[in-house]
Structure P
Amino acid sequence: MQKNLYGKRSEIIAQNYLKKLGYKILETNYSNKLGEIDIIAKDKNDYIVFFEVKSRMSRKFGDPFEAIDLKKQQKIRNVATMYLKTHNLLNANCRFDAIAVLGDMDDDIRHIQDAF
């Protein structure tokens with residue numbers, strides 16, 4: 001339960017971070033039969049950006065980004081493709097970013113554009 005609450009809190013931190021950068025949040029916790037994407041947003045250049053948010057209380061068990069393995073990346077790509085098809089956006093520019101939240105505060109946020 002604690003882990004789940006921490007993950008949700010980290011997603012809210014990530015959303016607030018993105019809003020400050022000028023992203024428009026389109027969906028949160030979007031899911032379909034293939035899986036889930038934490039955040040879908042539009043950037044200032046009208047790119048649709050699919051975000052995977054990972055968090056850790058510390059680096060004791062590794063960096064949060066290490067949890068986004070190839071299997072996870074492929075799953076996110078498949079969910080994103082279905083999202084684009086469903087919303088008639090197959091010709092839209094898009095990318096996949098990752099956000100890591102480390103610790104219990106919102107002062108350690110890292111964002112990798114074009115993460116995969």
Structure Q
Amino acid sequence: MKYVMLFTGVADEALWQTLPPEEMERIMGEIGAWWEEHAASGAIVGGDRLQGGSTATTFRMQDGVLQTIDGPFIEAKEEVGGFGILEVPDLDAALAIARTWPALQVQGESIEVRPAYEM
């Protein structure tokens with residue numbers, strides 16, 4: 001079954017810049033190793049890091065008129081920083097992988113796991 005992991009964190013992209021350089025380097029190394037391990041096992045079948053919310057374009061229907069909005073929403077306290085696609089036997093397997101996401105060491109970072117609809 002396929003699951004999507006949404007890597008989210010505080011909308012302030014500067015949060016990571018407050019980490020000591022050696023800690024950021026360590027966590028980024030762990031993220032790379034984590035990704036390689038799960039891709040090599042066949043559990044991760046896709047995904048990528050996303051550019052910051054300031055690069056986003058959003059379409060929204062408002063009173064019958066299609067609105068185009070550039071940049072992040074002011075109301076957002078969190079934003080999606082990336083995604084991963086898992087292909088694993090069940091939700092328990094997906095959660096076991098997600099709970100080891102190395103960025104969870106950083107205050108405000110989170111990971112959301114959702115099953116994908118089978119089309």
Structure R
Amino acid sequence: MNKERPIIIDIVNENTLDIEKFQNACLRPIIKMQHEFIFGLFQGYLSKRKIDFNTINSSKRRARVKSIFVKDLNFKYLILGVIIGHFSTDEFQIYQNNASEYNKRIVQICIQRIQDTFLK
């Protein structure tokens with residue numbers, strides 16, 4: 001399967017901070033491109049741990065998704081690796097300059113996308 005980063009237009013302008021430019025020009029397209037894979041990993045996580053989301057209401061689902069990323073560092077780092085593995089060498093250099101901030105943003109975006117997918 002040939003994957004290409006989607007182009008997300010009108011999200012970066014001249015007033016955007018450098019961190020936000022990297023987030024919107026690099027992170028968001030990669031996360032969007034990898035969404036099905038990330039969601040599949042999450043569903044596998046739920047299955048392996050015998051967590052049935054069908055019996056949980058929507059607000060508890062949201063909280064549970066977030067708590068999985070906070071409490072299970074192995075899963076969190078797996079997701080980070082899935083995203084970081086798509087960086088070019090130049091993008092990785094930018095990422096390394098502020099890795100903790102970008103990690104927070106990657107996790108936050110992934111949590112939101114998983115929550116939104118479950119609530120469709």
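Readers should treat all values here as calculations from the given coordinates under stated rules, not as data from a laboratory. Keep in mind that this is a model prediction, so the values were computed, not measured.
Observations
- Entry that produces -20500 once helix-only ellipticity at 222 nm (-39500 (n - 2.57) for each DSSP H run of 4 or more, over all residues; to 500) is calculated, selected from P, Q, R: R
- Which of P, Q, R yields 1.11 [Rg/Rh (Cα atoms, Kirkwood Rh), for residues 26-65 alone, calculated]: P
- Ranked by relative contact order in percent (Cα under 8 Å, 6 or more apart), structures P, Q, R are led by Q, which has the greatest value.
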